[in-house]
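Chemist: What follows is a group of structures, each given as structure tokens.
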Structure 1
Amino acid sequence: MHGVDSVVDYDVIIVGGGPAGSTAARRASQAGLSVVVFDKARFPRYKPCAGGIQFGVNDLLDFDIKSISQRTISGITMFAPSGFRVDCIPENRSMPGSSIKREDFDHLLLKKAAEAGAEIREDTLIAKAREEESRAVVTTKEGEEVTGMYLVGADGINSIVAKSLGFYDGWQGDSTMVAIEIEAEVGSSTVREICGEPSGYNADLILLYFGGLSHGYVWCFPKRSVLSLGACCRQDRGGELKPAYEKWYAAFKDEYSIEPQILSDTAARFPIEPAGDIVKGRTILVGDAAGLVDPFTGEGIPEAIESGILASSALSKAVKEANPRFLKQYEKDCKREIISELKAIEFMANMFYKSRKNMETMCRFFRDDSYANFLIAAGIGGFLTKKALRRKMMLRMARKRPREAISLLL
């Protein structure tokens, strides 16, 4: 029981109903905590996202996502700055990824949180948050105050929770990426023609194009009858984004003799550097709000879900012991399980994106060396940790192409 001076409406308030917030809500509710989730949108809601899900996400979740899968993804294809193609496909296709629409995926995760007992309050914008001695308080745009023993900021890059409680006041240009994306209806047979495995295996590939942007790439992700076509780059290079994408898009349409029907045209921004603090007092940050995003690809769904799981564990202990110091376990777990991995891939990203020469050199190595090709396929598929990918790739290149390995660092 909470003392009279710490009476609260809920054990945990979660602001943001995306993958991180929904996962934290489901796991905390399963542990017996009273949980409320606020989101400014009504689900299902559109979310700009290429929509690739690596197989490892299935292991993180305690339910199946087959019902919302759009396509089976067996690997990736990289196009080097000079244009040559590198297919990175694992020989063992027993653990494929999938493509999804974020409106379907996020809605499923939120429904699963509700099934576990979390209260879901959609169409409710949180205007501010504060902490008192023995509780956290959020205020809705309409002025309603809701109290909780603990608070989770799962509200993305522009987190109201983080800004209200002084975690940070924004993100610098080199710590974020910007993206533009269209969803293009082309028909299922054309999707297969463009993204299907060359071998004829009944699966599709994600296409990544390098060289047109100095720190980023253009993508083509397959869905049932739709292609997600977009580009992303570091925000401080954002002036390159639209011209590079438009040039690529014109050539792409010509190559395949298509004139897609544009279903949506959106932009997004996301962090690529972990926040300096992810725990303060009675509050923790998860997912994009904590900056837990892969700096190489901009992917953040696995990190969001994993941070939600780690958060729920710490929250359960903190509620049981009625002591916020147990939230520090989340910070320790996050640094060990997620942030150390992101730091490892940041090294690879900085080396790869350093110059067109570096992109070309590494793509050529991935093409010509079968083991390097396997490492990329395993890393992108989530079968190999980012730390292992960095270590094994650098050792392989140092052995096989020592001069080129040294040139990448100069």
Structure 2
Amino acid sequence: MKVFLTILFALPLISYAEDWPGFLGPDGNGAVAEELHIDWNDEAPKTLWTADIGKGCSSISVAGGLAVTVGNSDNKDTVWCFDAATGKVKWKDTYEEKLDPKFYTGGPGATPLIHEGRVYGLSKSGRLACYDLKSGKIEWTKSFKKDFKGKAPMWGYSASPTVFEDLLLCLPCPKSGALVALDKKSGELRWQSEDPAKAGYSAPVIADYRGKKTAFVFHGRKLVAYDLAAKGVVLFDYTWRTPYDVNASNPVFQNNMLHLSSGYGMGNIVLDLSGDEPKELHRDRDRRMIFQNALPKEGDIIGVFGDKGMKAEVYRMEMKTGKLKWAVSIPGSRGSALMSGDKLIILSETGELIFGKESDNQFSITGRHKILPKLCWSPPAFSDGRIFARSNGGKLVCVSLK
């Protein structure tokens, strides 16, 4: 399953080059401010270090010169903290957690969030733990099931908490109210929404919507917009029933439009949110993402369409019309992308890094090299000229793009 994780992050207290503190980077949009070196036709990027971390789909978070991820071995999860430059283990925490390989390799799906010297990690069963980043000391823990009476989705909790101001937004999804806001320092409950919702696998996406700080949450059967200043009052919801309740790709909001995509024949849709009620602009059932993520750019979206039994395509699509500006096939049926300006790096599910430069009408590949065994469903992370990537089977690799 997809790594579902945090969408909006504040920078940590200490910054080493540009940090990548959680799922899809510092702004939750897969973009980096650093210049990407993408000319790798003649040689492969240098591998700096590797590690065996256990099975799972948790991606890697990097901050303060440290890289954090999670894997499962022998029905135990381990949270790993490495020196980002050398791969030396700085600390680790192991706890009981079932692998639960249900139609995939199993293991954790949520990516740790690093924020202001703390690490927030979520297991499939709903164990939420806050660690001190430097020492690994546990500051507090919560149980989604015991503390909030939450009900996990079929493939376990995978939507990592998201920081908003002094709150940690979580999705235990009990009948009493799906969205929970905790004090990010103490873990104490601050407020809870009143709407019930089936748990999905997508993390909250925070944006300014009609003058309100809003969390867009892709639950198992609907998209819900929550007013964060009003303690989770529902602004609107939009029904989106996917088989097995697998709504996993994070929504993309820009220019008063919202992009949703799911697998299992659901495809993608763009909603116009400029009026009082969501209005469908266009929909395409043949182009879909089961857990990949679309990245916003200048009114367009860039990402990897694909699903089981399909050929994956890197693409750029005009959000307003659904027009494809370009599309290029890549190995496998899924993949993840990150970008800096007009430069893209894609990790295919077959373990191949693909480098390229895009424009309004084309994508030119400037290198491709195998760095991991298949399958690779987690998006890569980037910090200080290094790519961090992992396979579902538990191989972690750090390669230099300098």
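We did not get these values from a lab; they are worked out from the coordinates using the rules stated. Everything numeric in this text was worked out from a predicted model, so none of it was measured. Cβ atoms are built from the backbone, for glycine too; each structure is taken alone.
Chemist: To test your reading of the models, identify which of 1, 2 gives 13.0, 42 for Rg and Dmax of the Cα atoms in Å, for residues 203-274 alone when calculated. Don't skip to the answer; put the middle values down first.
Modeler: Numbers: 1: 13.0, 42; 2: 11.8, 36.
Going label by label, the one that fits is 1.
Chemist: Quick check: 0 is what I get for helix-only ellipticity at 222 nm (-39500 (n - 2.57) for each DSSP H run of 4 or more, over all residues; to 500), calculated from one of 1, 2. Which structure matches?
Modeler: Numbers: 1: -11000; 2: 0.
It was calculated from structure 2.
Chemist: Using mean count of other Cβ atoms within 10 Å over residues 115-122 for the comparison, can you identify which of 1, 2 gives the largest number? Intermediate values should be presented prior to the final figure.
Modeler: Details: 1: 16.9; 2: 23.2.
Evaluating mean count of other Cβ atoms within 10 Å over residues 115-122 on every structure, the highest lands on 2.
Chemist: While we're on this one: Kindly point out which one of 1, 2 the value 2.8 was derived from, the read-out being distance in nm of label points 7 Å out along Cα→Cβ at positions 43 and 291. The partial results should precede the final answer.
Modeler: Working: 1: 2.8; 2: 3.6.
Only structure 1 yields this read-out.
Chemist: So distance in nm of label points 7 Å out along Cα→Cβ at positions 35 and 267, computed for just one structure, reads 4.3; which one of 1, 2 is that?
Modeler: Details: 1: 3.4; 2: 4.3.
Source structure: 2.
Chemist: If percent of Cα pairs over 27 Å apart is calculated from each of 1, 2, which structure is the one that comes out at 51? Walk me through the numbers on the way to the answer.
Modeler: Details: 1: 51; 2: 43.
The read-out comes from structure 1.
Chemist: Using relative contact order in percent (Cα under 8 Å, 6 or more apart) for the comparison, can you identify which of 1, 2 gives the largest number?
Modeler: On the way: 1: 20; 2: 16.
When relative contact order in percent (Cα under 8 Å, 6 or more apart) is calculated for 1, 2, structure 1 comes out on top.
Chemist: One of 1, 2 was used to compute distance in nm of label points 7 Å out along Cα→Cβ at positions 227 and 339, and the answer was 3.3. Which one was it?
Modeler: Numbers: 1: 4.0; 2: 3.3.
Answer for the origin of the read-out: 2.
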